[in-house]
Structure P
Amino acid sequence: MVSPMTSESSQSKTGAPDASARTASFGFRDVNAAERQGLVNEVFARAAERYDLMNDLMSGGLHRIWKADLIAMLNPPKGDRPFNLIDVAGGTGDVALRFSAATGPNAKATICDISPEMLAVGRRRVADAGMDRRITLREGNAEALPFADRSFDAYTIAFGIRNVTRIDKALDEAFRVLKIGGRLLVLEFSDVQVPVLDRIYDFHSFEVIPRLGNAVAGDRASYQYLVESIRKFPRQEPFAAKIRDAGFERVMFRNLTGGIAAIHSGWKL
């Protein structure tokens, strides 16, 4: 997950551009902010075909329970009422398919992901599920969504916002594309709140997951980045503050599995 970035237009007291505006964290190292998205894209291009399998292995299947909790918390309509969801960074279709299975025929989902490789996996899964008419897939950047203002009833992003270079901009875009009364839900790895569990989680993250990535996907480096990005992401309360700063109200979060993950919620009122 990504450290919050300052605006690219920010300047130092001397009038020169602030160096922090030109860099961004890529795991535990800083890179040129303009190059970061390309590096993240390479991670997901390599991981796409085994992404869902690796999620199962890395989380022991818990990600399935957490995503079920996300849909339950969204509580979308189950009747014939129209309802439009945008699921950002949801390329393989996991959340959109769960949403469609839980809703009526007039509920539509749009998956927006910056990775064409992840979207290719998602298209296969959507077609295999027979959900082509209810789920649309579109390539796009979370920081500049290719949709009109007030287009969606709900916005979800699961394990994706930490990979965005400018989190503040992505939250502004979420607010823009939501209708009045729309809801934001962010499922993301977070800060473990339970003693002992935090040490077990650290060991699993830094010792087990990169080895799994190497053994199953032949790609240790991508999974090393993914676990490092979690540690760079804001903790629960600071991230909730960012959601409020974007204009959302009734902001809250719920920890899952002792804080290994958390669901943040906000409303556009």
Structure Q
Amino acid sequence: MAIKQVGVIGCGLMGSGIAQVSAQAGFPTIVIEANQGFLDKGLAGIRKSLEAQVAKAKMEARAKDETLGRIKGSIQFEDLKDCDLVIEAITENQTLKNETFARLDTICRPHALLASNTSSCTITAMAAATGRPGQVLGLHFFNPVPLMKLVEVVQSILTDDTSVSTAYEWVQAVGKVPVKTKDSTAFIVNRLLVPYLLDAIRVYEGGLATLEDIDQAMKLGCGYPMGPFTLLDLVGLDTTMFVAEVMFEEFREARYAPPPLLKRMVMAGRLGRKSGRGFYDYTQR
């Protein structure tokens, strides 16, 4: 099956990025939001992102206009009926995602693939909520979507191989690098990354070194582009804690349990860059 038209549910940080790269690659793309206010904000973000590329001479103004011309916004789920691929990028809530996939199943054409951008929810549960479980899979993009090259293509025990191959080829068509993974909580990247971030917090809790020195050690000693605390603040401490809790619930291994300091920082509203303060203070930057 050739993918000709793409739908994206959610026009927040991830959904808007997915819609942008899809449209940039030449696919007519429709993005759905819960209300007009959220939709307008998301579409404005896409325009701003494209204008930034033009300002940096990474894109011609004509290409920007053509990309925007391929994006349609809507608050009606029914407008996804002609899409060959629909990617869900809503909040990380398993029940809500399952309900969304059940609804999509009644709207989309029988051949359409249904994908989730989830980083922690179970693809199998979403697939089981539909009458087309073989055509449900995960497409986990990374933030910021226009810049990050990786996409995890997630196959559940219900997903058929043809669906995976079609989605894999589409990911390549939008200029990303796909990697295949099975449907197991956190997939590849977060399964390895989250314990590392949690261990960094434990090292700091134990008084071994300062935030700055731990970050510097991992950058210069391991060649990472940023240290663990800079990354935690970028990702969001609440997001990290949520994913860690899901992983701990699944595997019951101590290494996935959120450290006490992480819990208390989230309680205090110190969530990272988005709140102005996390492990570092961004209010004066």
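Here, each number is a calculation from the coordinates, and none is a lab measurement. Nothing here was measured: the structure is a model prediction, and the numbers come from that model. Cβ atoms are built from the backbone, for glycine too; each structure is taken alone.
Here are some notes:
- Structures P, Q, by mean count of other Cβ atoms within 10 Å over residues 56-63: label with the highest value: P
- Set P, Q, criterion distance in nm of label points 7 Å out along Cα→Cβ at positions 72 and 240: the highest-scoring structure is Q.
- Value 1.9, calculated as distance in nm of label points 7 Å out along Cα→Cβ at positions 184 and 256, assigned to which of P, Q: P
- Highest-scoring label, criterion being distance in nm of label points 7 Å out along Cα→Cβ at positions 152 and 208, among P, Q: P
- For relative contact order in percent (Cα under 8 Å, 6 or more apart), the highest value in the series P, Q is held by structure P.
- Which of P, Q yields -14500 [helix-only ellipticity at 222 nm (-39500 (n - 2.57) for each DSSP H run of 4 or more, over all residues; to 500), calculated]: Q
- Read-out Rg and Dmax of the Cα atoms in Å, computed value 19.5, 57, structure in P, Q: Q
- Among candidates P, Q, the computation of FRET efficiency 1/(1 + (r/R0)^6) of positions 48 and 232 (r between Cβ atoms, R0 = 25 Å, to 0.05) that gave 0.45 used structure Q.
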